[in-house]
Each structure stands twice: as C-alpha cells, then as structure tokens.
1. Out of P, Q, which one gives 0.60 for FRET efficiency 1/(1 + (r/R0)^6) of positions 61 and 149 (r between Cβ atoms, R0 = 25 Å, to 0.05) as computed from the coordinates?
2. When you work out Kirkwood radius over Cα pairs in Å, for residues 85-132 alone for each of the structures P, Q, which one comes out largest?
3. Work out which structure the value 1.00 belongs to, where FRET efficiency 1/(1 + (r/R0)^6) of positions 53 and 173 (r between Cβ atoms, R0 = 30 Å, to 0.05) was derived from one of P, Q.
4. State the single structure among P, Q that was used to calculate helix-only ellipticity at 222 nm (-39500 (n - 2.57) for each DSSP H run of 4 or more, over all residues; to 500), giving -15500.
5. Mean projected area of the Cα convex hull in nm² was computed and gave 15.4; which structure, P, Q, did it come from?
6. Comparing distance in nm of label points 7 Å out along Cα→Cβ at positions 21 and 181 across structures P, Q, which is largest?
Structure P
Amino acid sequence: MANHNWLVADDGTYKSFGNPETIEPGRYYRLYRFLTELEDILDIFHDDVSRLEAITPLVRKLLVSSYWLQMEYNTPDPITGWSVNFLYREHQFPITVQMVAWLPGHASTIHNHGAWGIVALLGGQERNRFWRRAPQSNSPDQLELVDEIVLNPGDVVALTANAIHSVEPLGDEPTVSFNLYGAINSSDRYEFDLENHTAKPF
C-alpha cells in the first residue's frame, strides 16, 4: 500500500503534497539532529504551508532511521481512550514532539491546535474528519463537515494552525502516531460542540 502525505488547510480542504516515499538516511538520524534541522527550517520559512512541506520529509527520515521512537508510546487510558508520551518539549522552544495512542471505540473531540502540526501514523488505522467554520447569525461557532480521509501506517497528515479535525481509530487495534506541533497559541485553540454549535478553549 502506497504512503501518502496530506496537507489540510484552515478551511478543511486537503491535498496531497511532496514525495511520500522515504529514502533511507545514509547514517543514523538522531532526534537531536532532527531538532537542529527543524530549528533551521523555522528560521527560513515563516508560513505554515512552507514549514509543513519542508519538515514532513525530515519526519519520515527520522521515523525510518530511529525505530526506537515507534515503541515510545504509553498504553491508552481505558477511560479516556488515549495516551500522550512527550518525547521532547523545552521552555521557549517552539516545538513539541509526542507519541499518541488511541483505543478503538473512542474518538477525539472536534478541535484545532492553534499551531501547525504533523501527524505520522505508525500503527492501526485512523479516520480523520475535516471541518470548517460555517457561522450563522445565531450560531457563530457552527461547523460543517468538509471531507474525511483514512490514515494507514506510513501516512502523514500536515495541518495548518486553524485546521479543524477529529480523530477516530478504526479496526480492533490501538492507533499509534508520531505528533509534532509548532508553538501553540492557546488563545486560538478550541474544542467544538457540533450539536450545540459552541466552542470553548481546548
């Protein structure tokens, strides 16, 4: 099965981009080297799309080289249905690296991240639904569904800062993903209630 790179925009539309095939690095590609190259990219590119297009190949190279990363997830909580293991976060450094796992039968809220983000699926199968704001005079936070895709291991979805999505594991096994986020602006990060057409800080 071919791998895919998907880029999701603020309006919920998505498109394929870049080359989803990963060339084996000539030497072991360590996390510290990845972070250093990431910092260089952030200095060069200043819009979400350019950053996502430049960073995604590095994420693929890291995951191919550093197999230990794929085992660095925690067993999902049976009540919440998910778990997060922070691989890297540093005060005043605008990058967060996580491993996230979801149990079948659970799903995320509808939300945005208030930062650009990259999610690389390593295990399981996951449905991502993409939404956009469709404000009405009496419902300023109303949403409408734009589209959805199913991610398989090896697929990468890159999200701009105000892209709105929800995540649902499929099948009988937990999903495991490598998640990378830029500097999060908490004042722009929301969780949406589809039934009541409301939004609250997330």
Structure Q
Amino acid sequence: MAYLAAAAVLVGLLATVNLLFTIGVVRRLREHTTELAELRSRGGAGGGVAGAAVALPVDARIGEFTATSVDERPVDLVGLGERPLVGFFSPQCQPCKERLPGFVEYAASRAGGADNVLAVVAGTPQEAAETVEQLRQVATVVVEPDQGPVQKAFGVNGFPAFLLVENAVVAASSFDLAVVTERDTAPLASV
C-alpha cells in the first residue's frame, strides 16, 4: 500500500511540474506573438512603414517600368491612371494567400475598374496560374520573376505589398491591405 501511495504522490508531482512547464511555454508564446506584432507595426520582420518596409515609403516617386499583362497588353504607370491601387503577391507566400480574397473584393468595388488596379504576381506562369485566375477579373495582372522590373520600380522586397499611388508618388504603402484601403477611401469620405 505504501508503494501505491508513493506512486500516486510521484505522479501528482510530475503532473504539477508538467503543468507549470506548460504554463511557462504558453506565456512565452504570448510574449513572442506580442513582440512579432510590434515588429511588424514598426516595419521590422518584413512589413510596415519604417525599417524593412515591403515597398517604397509614402511620398517616394515610383520608378519607370514597362511590362506586359497576362492579356498581352502593355503596362506602365501612366496607363494605370492618376490613382491606381497596386498589389504584389507571391504564390508561395501564406500571408499573400490570406490577403488575396480581401484585395480581390476591394478591387472589385473600387471606382475605375480593372484598368485602375495593378496586381503583380512574382513567379513563373505555372506557379502563378491560380493567383492570376483570382485577380484577372478585377485587375490588370502582370506575372514576372522575383525582382522583376515592376517590383524594382516600386521597391518591393517582401510579400504581400500594397500601394496606393497618386500622380506617380506613393500615397500609402504597407503589407497590410487595410492601411492602404483606409487611405484610398479617406478622400472620398471628406467629399
């Protein structure tokens, strides 16, 4: 009987130690989540406005570029109008896949139609096929290799990247579509 009581006490102690260890791990994961969110909001870890921004910052002039859309039409900044919305995606990027439906929905409701929205997919045509199919109804779509001419013109170094351009100058730039759409709708709300 003494062995049974000792075994029960030992199992209870092990369970308590395991519980304390698990609580410590969960607490540390929460701290990491908070730190990662702060880094992204400040621009570190591939996003935001400062530091390692995913594209050109606000007030930067867009570089010259020419490309061909998946519909075989020439594409340049002038042909996109005075206030184009631009999105950059990579087929292998999980955040791109998560933000793509929101971009498609917003672009579909945006004034100016597909001629005023540019979507650039980095990769081979085969890799990009699924992403292109989702975008082609709401945007002018360009597929180019990583660090292609359009990505270079917009200073893209991470995915996804969203920009609002006003008269060839960046009006909003972020990995977060909501930041760009807020800026896009702001002038409309004040009218």
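Read-outs: derived from the displayed coordinates by stated rules, not from any lab. Just so we're clear, the structure is a prediction, and the values are computed from it rather than from any experiment. Cβ atoms are built from the backbone, for glycine too; each structure is taken alone.
1. Details: P: 0.60; Q: 0.95.
This figure was derived from P.
2. Working: P: 13.2; Q: 11.2.
Largest one: structure P.
3. Values: P: 0.45; Q: 1.00.
Comparing all candidates, it corresponds to Q.
4. Details: P: -5500; Q: -15500.
Derived from the structure labelled Q.
5. On the way: P: 11.7; Q: 15.4.
Only one of P, Q returns 15.4 for mean projected area of the Cα convex hull in nm², namely Q.
6. Result for distance in nm of label points 7 Å out along Cα→Cβ at positions 21 and 181 over P, Q: largest is Q.
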